[in-house]
Structures are given as structure tokens and as C-alpha cells.
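Take a look at the structures listed below.
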Structure I
Amino acid sequence: MAETTKPLAGLSVLDLTNVLSGPFCTHHLAHLGARVIKIERPGGGDLARQLGADADLNASGMGVSFLAQNAGKQSITLNLKHPEGAAIFRRLAASADVVVENFRPGVMDRLGVGAAVLRADRPELVYCAISGFGQDGPWRDRPAYDQIVQGMAGAMAVTGTAEGGPLRVGYPVADTVGGLTAAFAIAAALNASPRGCVIDISMLEATMATMAWAISNYLIAGVAPARHGNENPTAAPSGLFRTRDGHINIAANKAAHWTALTDALGLAGLRARPAYRDREARKTHRLALAAELEAVLTTRPTAHWIAVLGRAQVPAGDVLTVPEILDRPQIAGRGFLGRFDAVPGVDRPVTTVRTGIKLDGQAPAVADPPPPLGQDTDAVLAGIGIDAAERARLRRDGVV
């Protein structure tokens, strides 16, 4: 897909974000065609540059956590705590379409570059603030990390088994959902006429919004959600089942699936039992039903049952590791992964995930690898009329 045909082509985004929620937001905007200028503090930059599973990359300022979602962006260093740095940022924002930040509420105002100031200079600006709990309310000033938000949102209370304690989701779901919500809101705001608004994204509320089924069971039916392990509380049999060599997920959520499953396993007689006569009965007796199914499923390996249930059109799937799913043709052949053979500051090719989006049959991609800290400072500042001598002075003064 040509850069000029991408939905956000020609739009400029100033990215003041750090670690994950904000960078994940602007990762999507970059892949959809926006020019994303990542503004980082001199001397250190985004904390994600020091995070990831490779200590050498962390030490070099190109940690895996940074590489994962910063391809296609430009990087400049700018000290917003310095009056000249704040003034330069205002100059950049005066021609930008979007500003995204994930500081604690109030920080940008204290620096003199909050939404009111920037939008006074440029009313058309879309200003997006991502925070743990939102820009107001009694929790607005509380520090927020992904696991903190997961716990406070109720997500950990519905993850795990009834016998065990709460469990965090195995990846930073609150950060990524917050970032994705921000990207969606920004894209919508860019379509408004007249353009220009302030977007307030609460990671807490964004996470809870994805829990609407569980929350609505309480709000509407008066039933508080609980931990059900690998069982789907809305249907049975629907969950994780043992096979001879591992596990299989089966989701017989419809009556037709139930009939097809029992036929495929040679257990048609189960349908005549009062305990399994309908959805509600099967939910009540789900554990006994699972034992009946596993007595058959454990006689053959997972691959056998995937084939059998596939022919029967019963929803079923392997339980794969990350290396296994990355090796499957479904992922390897759809453009989901992007590879950069040469990345400045990194001693190996870098492969990253893209967005999960297809536009007219193509996965949006970016041409440039994740940038070293400050790689584009000179080019971006020259673009707003700051010459080489002035840039050298700004460096000496610690502004950039």
C-alpha cells in the first residue's frame, strides 16, 4: 500500500508518550500513514528503550520493548522542562494535527504546554491525554501501571480459577486496550468537522469497556462475575479439554454444535440425558459433562480431534505457544509481521508485529525501523526554521 493512499497520510502526530499505552496508540497511527514525531527527553528517552528480554539491547537504548511498537516513527530529543524546549514544542504543535501524551494529569499544564495553550495556538488540534484513571475524579493523581489497572478494573477478579487467587492477564492488556482506544478516538476526531478537541482516555475505563458482558451481568441481572478458569460461563461444553498429548479448546456454544460434537465423539447418547438436555442444564452439570467428553478426547492426540471436529464444523482450536503460532501459515502468510534487516544500534534483523488490520487486502506497513534516540532532531528542527548554529547552541544548553 502506497504511503499516499493510507487513511492518515499527510497528518502529523506529536508523540510525547512513554513505555506502552501511548506508543501502542501511535504505532497504529504510524501504520495507517501518519507522520509520527516521537519527542523524548535528552539523555534517556522512552523508558521502553531499557526494557525487554535482551540485556545488551536494553543497555544500548534499543530494548525489545521499544523496538516492538516504534517502527515508522521519527525521534527527536527535547527538554520540555526548559523554557526554550517548551517554546519549541509549541512551534511544532502549531502545525501538527495531533498531540498524544501519557503523563500524569496536570504535568503538561505545569510545563506550559497543556491542551488549552496548544489549542489556543491551533484550534484544529486533536489533543489526546492517556492516563490510568482519567483527567478528573478522586483517583486522577494515582500512579498507574498495567497490573494496577487490571486489578482495579475487576479484570483480575474474573481471571483464574475459583479455587485460586486473582490472576493478571498474561500480557499488558490494560496498556494495550488503552492505547487502542486512544487510536480509535483520534481517528474518529480527525474525521470531525470542524476538527479539534481534547480526548481524555482512562485506561481503567477502557479496560472495563472491554468487560461489558461480565459487567452487564451484574448491572442488569444482578450476578457478579467470578473466576471460571478455562470454562466459558455462557455455554457448555465450551472451554479447555484434555487430549492424549495436550489440550484442545472446544466452543460448542450453539445447539447445532452440541449435536455435531456428540456425534463426532460417538457420544450421541448424552443428548438424551436430562442433565444435558439444554444449554442451562449443561451449564449446571458442566464438570460432569467435561469428564464424559475427556474420556473420549484423551484416547487420541489433539491433531486428530482438530481434524475430526473441523470436518464436523464444531469450533475447536489448538492451544499454541507464541513460537508455534508465529510459525503457522495463517500468520506467516498474511503480512502480520514486518522485518527490518538493518536497524541502527541493533546488531541483528528486527521482526515486529504490525496491526492486525487489512486495507483492500493489504496489511499496512511502515518503511523505517525503530529510531535511535534523537535520530531526527536536526531534520525536524530544521523544518521549523532552526538552523545548524542554533541547534548546536540548544544542544550545549541541554534543550535538545
Structure II
Amino acid sequence: MNILPIISLSWKNIWRNKTRSGVVIVAVILGTWAGVFMSAFMYGLSMQYIRSELVNFTSNIQIHTKAYNIEPMPEYFIPEADSIIQVLEQKAYVMEVTSRTKVSGLASSSSSTFGVTIRGIDPDREKKVTQLYTFMKEGDYFEESRRNQIIVGEKLANRLNQKMRSKVVLNFQDVDGNISAAAFRVSGIFKSPNSMFDESNVFVRSSDLSRLIGHPGAVHEIALLVDNFKNAPTYAKELSFGDALEVQSWSDLSPALAYTDSMVGTMLYIVMTIILIALTFGIINTMLMTVLERQQELGMLMAVGVNKIRTFSMILSETFFLAIFGAPFGVFLAWVGITLLEDKGINVSAFAQGFEMYGMGTVIYPELQPDYYFNIGILILVVTLIASIYPSYKALKLNPVEAIRKI
């Protein structure tokens, strides 16, 4: 069967009513643009959340003693932590390493008391692994060499009614199980994207904290950044430092992040499918109107020998042309918008409080994997073909004699 005449006729038919065809094409453009851009926004939001959590709070890989993972007590520190760090630094995929002394305790001021995680850090190493130093709102990031400096989150500072140079008393347990208390002076106040983190964590020098818990140099946690966070689970399985230590990737440490990462791709296609389903009904409605308006014409074609397959192919081709005209332009517009905003971002400061609760910033940077554009094109093609089936079927049900007589 020669389909070229059918295709040529279909092409001419869609331009016979330019207004109607134009409305369908614009609907396809807008639907495609909205779906792709919304997907890019959601993907950028998810990836930004994951990267922020990994860089600022979780890291890619963490090492603890197995006992510390069961019960985070001060006495469960990592033996020979310096040797382990040296081994890790020789790995090609390890970008940065830092060690931390971590204990749970109470932060007290003259007006209030609040439970916190006390993080003893090496300021220089921590600077390479996390972005705490970029979140400083007041004061400095351990710039002075004085003992017992403490950096607190803005939310905790407000709760404890603390200001710069105020005294904070930390109560915690030492390695022998005794309760210790020490006074620290506020040298900095930070505000990170995660307000819950700001309220429940304080930072001191590891040398100060390890001395106060009764074991200078004690390390409870080793944190790593690797070349690609997606490969962290594989790298974690390769690392082994004896039965007493446990190496965990970010997916083990935060199952919620792992679930977000695994589901984000699926969610994008679900969103796009919902938009295309709505668009499908618009195409079906338009093409059905076209068939009903052209009953005489279709009846005449059938009467002169155009069989059902050719009639079906003609309506199918008309629908396909309408979609194929709008879909690439819609994808192109979305790509232009995403490209322009992937560096500048979209300011959502109006929803700052809600975003901060989930550890996200107030500027979202849309992004999308290149293969998604191709997959969307295939999805639009499939949806268009599905949308054309019912109008084509209705055309086949026409009786040529009755159709010719209709006015």
C-alpha cells in the first residue's frame, strides 16, 4: 500500500482549519513545556536536597566502631584512627577525609537547657568536607587559637538566649562513664539550610572535646567525600578495617535519602504522564470534532474506494502531525528555560521556612538528565498514537451513503 498520498492528504487536511490545528499545536507545546520544566524543577530540587545533605551533614561514607553504631557512647572510639586516615587518603576515589569526636550532651545557659550533639572537629579538615564555614552568620570559624571555643546554630542561640562571647556550659559523659561539665565561649553563630540541624548540633575543636572526655585524640567518626556519591555504596563495600569497625555509605546512613534518589526518576515520568494524559483528552476531543465535521468528505472518500485502512491511516497521520509539530518545540522551550535557570536558579524564599525544615535552600536550580529529553519524545509519540485510535475508529464506523447525505 502506497502511503505517500495518504500522508500528503493528511498534511493538507490539518491546515484546512488553521485555527483549530493551531490550538492543538499550542496545547501540545504548552503541555510538553510544562511537563519537562516541572520535571526539571522536581529533579533539581531532589538532587539539591541530596547533595546538600551529603555535603553538609551526612558525607558520602562514614566509619565508626560497631559498638558506637549500636550505642553512641564516648568510650567507643576508633583505635588508630590516624593510620586509617592515611590509608584512606591513598585511595584514588577518596577526595577528602576528616575525623570527628562526637558525644551527646546538654547545652546550658543562664536561661535554658537543650539536648545537643557535640561535634569535635578539626577545623581545617572539616572545611574540606562540609560547608559549615560558609554558613557563619556572626563571628568566625575557629580563627583564633583560644581553648574552648564553640560555634552554635542561630536557632539554638535564640533558644538559649546566647550572643557572641556568651558562655555556654556543656554537660556530657566521659570515657569512664562520669558526668563532666565544661564552659565554652561562643565564637561564632551559623545558619545552615537545615534549621533542625542548627538547633541540635554544636561544634567545638576535637582537641578540646577529646581532652575533656578523658582520652586526648579520641575519634568516634571518620567521614569521607568520594569522586561520585552514586558510587559510594560500592566503595564502602571495598573498604574493610577489621571486625570492630563498620564502613557505611550514605545510603546506609540515611535510607530516606537513598529512597529519594531511587524514586526521583520514576516520579518525573509519573508527573509527565499525568500531564500527557490530560493533553491526550484534548487531542481526542479535537480530532473527534474533526471527524464529525468531515463526515461528508470521509463518506465520499470511502464511496470512491478509499478502504478502511487508508482512512484509519489518514486520521492517524493527522493526529501525529499535530503532535510532532508541537512536541519538539515544547521540549526546546523547556530546554532553553532550564539552561537559563540552571545557574541562576529560581528563588522560592516565600516558602523559606518550609524548605529549611527539610534542609534545602531557598534557590532551586532546575536540571535534567540528557536522556530524559529523548525518553519524553518517545512518550509523547506513544501517547499521540493512543490518542488517535478512538477518532480513527469513529471514522471507520461511518456509513458512506449516510455520511454523504449529511448536511
Structure III
Amino acid sequence: MLSGIRVLDLTNVLAGPFCCHQLAHMGAEVIKVEAVGRGDLARQLGADSDLASQKMGISFLAQNAGKKSLTLDLKSPDGGAIFERLLATADVLVENFRPGVMKRLGLGYNTVKASHPQLIYCAISGFGQTGPMSDRPAYDQIIQGLSGVMSITGRPEDDPLRVGYPLADTIGGLTAAMAISAALNQQPRGRFIDVSMLDSVLTTMGWVVSNHLIGGVEPAKHGNENVTSAPSGTFRTKSGLLNIAANEERQWHVLISHLGCKHLSNDDRFRTRDDRKANRSALTGELEPYLAGKPASQWEQELTGRGVPAGVVMSVPDILAHEHTQHRGLIAEFGDVSETGRDISVVRTGFQADGKPMVVDCPPPTLGQHNDDLLAELGYDEDTICRFRMEGVI
């Protein structure tokens, strides 16, 4: 879908790389411009210290498949000249430095726009390029706390909890990829896109935010309960936890009929949706003795077969191995990736096109893997490339 589009990925760690990960899977040529000798910090991160020592850390492998790697000292005159040539070939530039860093490098949007007016320039940061907090450093955990996400996550009696994966980084990356894709459709092209991770997360909290702004409801922690309906939450069974979302009246009656507790429909505490919401704790106490008769997996099969949304609470390894995940082609496998001596498996994107998953042809690149090819394409001969390498320009 983005065939023929060249993206310069000047990003690190997660939000920016995840954005460019989406673009690469949609067909864009993504050139990852990395610091000489160090590369993306994510190359040193992840659960496997051996891979991290090779600058192929799992955190890097997770969202850099399909990209090309060019190491470049942007502070050197030759490095700046190389990058200027590269800019002339690009459609998109993505960066996630703190505001002001690109300007100090002589690569701020206004400077770049003067020579490349049709370039789409996307800056991803914790708080955006403007505003009282714009200069502050930010990581995912900071944004989760400031956004209110932590304040509504967990059980009412416990302290706030962070979501168990880098939610803010990921949402920021998806927001950037969406905005870039839209900007590519504009003719003539040329747009500055300012992505704030804080803004991005807040916009995904629409129901919570609107309940407060419009309904005057103070957002709060509700554990595993869905505040919009009941029974809609997590329940204990004979074996394992089961999520049930009987959000419709018909589903409620089918549920209690199948569980063998149809009498609950005549209980004044549970007659209406609002009654059940007001007495959700008591309702859980009534349902779980019946659910204790069978394991979660069996209830899942029986209830979904009767039109009641239900699902086992699974571990990450379990869902990755599940036949449905396998059928969807969500996992990409690359055999014996250079330098690591390992087979690498990573997640693709969350959508298919024309019935097929989005794929890339090559695994995550080693640091500077494509230096020679890209510089030759830009018009540099072998002797010049060798000099660049000796002088630390690449």
C-alpha cells in the first residue's frame, strides 16, 4: 500500500520505531538512521543479554524487521552532507528526540522545509512540540501516570497500577503511523506532524474522559469489572478465570438459563441493567458457585456457542500458540538472522489486506548493514565510503 514511499527513521527505542514498523509492513522503504557505533538504544535492551551484547537486543528485534540500517554521524560535515542527499530522496522523516534536538542539529522542520517542501516531517515526543511540559523528558511509565491511565487501573482498594506493557509508546507510534498515512494522501504533499504521547493516550480514553466531562463521573479503578454493564467482568470457575460480557439483556437471560440459575432474573437486585451494575459484587457471588462446576475453557465453548461473549484469561505464550493466532499469520519467522545465529520470530501488524497479513521481506538489520549499498545509491564511490568509515562518519 505504501510501495515507492521512502521513510527516514531517526527514532529510538519504541514509539518512533513502532510507527515505522507499521509503515514498513505497509510497503514503505524504511531507512533507519542510527548513531555510529551505538545505534538504537533498543539494540541493547531485552530479556536476552547475549543478543543485547551483539546490539541485536530483543527490544530492537521486536519492531525493526524490514528496515535498512545506515549509521551516520549527523554532527559531522560529511554526515550532514550525506543526510542532505538522503533527504532529497525521501517522502517522510520520523524523529522522536526531545523538542529542540533536531533544530540544534540543523535539521529542524523549518530548515528542512526550505529545501524539501513536500517532505512529511513527523516529530513524536512525550508532550508535543509546544506547551508548558514540552521540554520535559518522558518515558512510557511517566505518560501512563500523568495521563490518568494508572489512576483507573487496578482494584479499588489497591494503589494505581501501570498497564503491563508500554501502552503509551505503542499508542503514540500508532497515532504517528495513522497521521503519516493520511498526510501521504495529500497533494501536494508537505506537512509537519506533531505527535504527543500524552495527547495520543488521552484520546484513546474517550469513554472515561467523556463520562467525566459530560456526566460528571469521577474516573476510578474498577478492577476487572466493566463499568458499563453487569455481569461483565472476570469470574472464577472450576479451573481458570473466565471473562464474561453479557452486555445485552438477551445475553443475560441466556447466561443464567445455561448456568442453571434462571431464578436470578426475578431477584430485585438484578432485574435491570442498572440494578445489576449497582449490585455487581453480589451478582458475582451468585454466579461463581454455578461457574465452579466446569473449567473456564468448557464454559467459554458453551457460552460463545450460545451467543454470550466469553473468553478464558490466557497467558501470552498460550495465545501466541493458539490456532487462531497461527491462522491469522500474526507471527513472522526469520531463519538464522545474521550475527545472532538464531531464528527470530516477531509480531507483524494488527490488520490484514485482501485477506493476507502484512509482511516484510527481511529480518531486523544489523547495525550499519546497508551503509555501502545506500551510500553507493547516493553517488559515493568505494574510496569515499572507505574514508567515511575510517573517519567515523558512518
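Taking FRET efficiency 1/(1 + (r/R0)^6) of positions 162 and 242 (r between Cβ atoms, R0 = 30 Å, to 0.05) as the criterion, which structure among I, II, III has the greatest value?
For this comparison of FRET efficiency 1/(1 + (r/R0)^6) of positions 162 and 242 (r between Cβ atoms, R0 = 30 Å, to 0.05), the top structure is I.
Name the one structure among I, II, III that mean count of other Cβ atoms within 10 Å over residues 314-321 of 15.8 was derived from.
Computing mean count of other Cβ atoms within 10 Å over residues 314-321 on every structure in I, II, III gives 15.8 only for I.
Only the coordinates and a few stated rules stand behind these numbers; no lab work does. Source: prediction; values computed, not measured. Cβ atoms are built from the backbone, for glycine too; each structure is taken alone.
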